[in-house]
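Asker: Below you'll find a set of structures to go through.
Every number here is computed from the coordinates shown, using simple stated rules; none is lab data. Just so you know, these numbers come straight off a predicted model, no measurement behind them. Cβ atoms are built from the backbone, for glycine too; each structure is taken alone.
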Structure P
Amino acid sequence: MKSSTIWKFLSKLGINLLNDFLLFKSADGYTHETGKNNNQEILFKERVENIMRESKVLKIKDLSINGRDIIRILKIKVRTKVGLVLNKILEKVIENSELNNRKKLLKLISQIKV
């Protein structure tokens, strides 16, 4: 599973529910694995912890830019298109957290195809 996929899951779930989810997943693993903790479960938890430690961007609001920047640069006014561009940029930042710099993201906006 790619880091960006895990990231999308985390952003939809919300950090406040993460521990509950992991406990539930662990309990579910115990019931289906006859009491043994599943290796995939442990690996997933480790990847989630690494992602949380390495990056600070979980949601669009964590980006160094916003929809107004996209409207100004791409000259689009349709909210759904602005949202699509923001989501594409968020995916790129999730893959490389060093991109979450206003100057870099403003440059990146013009490269996004709508």
Structure Q
Amino acid sequence: MATLHVCVTCGHPDEPRPGRILHDRIAALMEPGEPFVLKPVTCLSRCGEGCSIAATDPGKWGYLMSRLSPDHAADLLTYARAYAAHGTGALLPSRRPESLRHTVIGRIPALEPAA
């Protein structure tokens, strides 16, 4: 199953962390039976670049996105649904929500075969 990993550790420890806010906003927008799992993760090594996420699914390309904020929650939900439905995960920028067209900073080959 596809997974949307959201970094929840960036930010100042004495303030609300933007990644945690992003994660929680996505979780609040999700509906039962979503085609992906939402997971908080500690550090995607993009500190200072805003919020970061990674989209992965066995047998598919993985994508790392950065320069995000909690305001991207609804668009990331749309992206995660499209990523999960796509055969290879390789969504062209024109198939992503407008706000996410220039946020991909890397892609990773599938690390395990599809089930």
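Asker: The value 0.10 for FRET efficiency 1/(1 + (r/R0)^6) of positions 41 and 73 (r between Cβ atoms, R0 = 30 Å, to 0.05) was derived from one model only; which of P, Q is it? Can you show the working numbers first?
Answerer: Numbers: P: 0.10; Q: 0.95.
Here the read-out was taken from P.
Asker: Suppose you compute helix-only ellipticity at 222 nm (-39500 (n - 2.57) for each DSSP H run of 4 or more, over all residues; to 500) for every structure in P, Q: which one lands on -7000? Can you show the working numbers first?
Answerer: On the way: P: -21500; Q: -7000.
For helix-only ellipticity at 222 nm (-39500 (n - 2.57) for each DSSP H run of 4 or more, over all residues; to 500), the value -7000 is produced by structure Q.
Asker: Say we calculate volume of the Cα convex hull per residue in Å³ for every structure; which of P, Q gives the highest result? Walk me through the numbers before you get to the answer.
Answerer: Details: P: 108; Q: 94.
When volume of the Cα convex hull per residue in Å³ is computed for each of P, Q, structure P gives the biggest number.
Asker: Out of P, Q, which has the highest value for mean count of other Cβ atoms within 10 Å over residues 17-24? Intermediate values should be presented prior to the final figure.
Answerer: Working: P: 12.1; Q: 20.6.
Top value of mean count of other Cβ atoms within 10 Å over residues 17-24 goes to structure Q.
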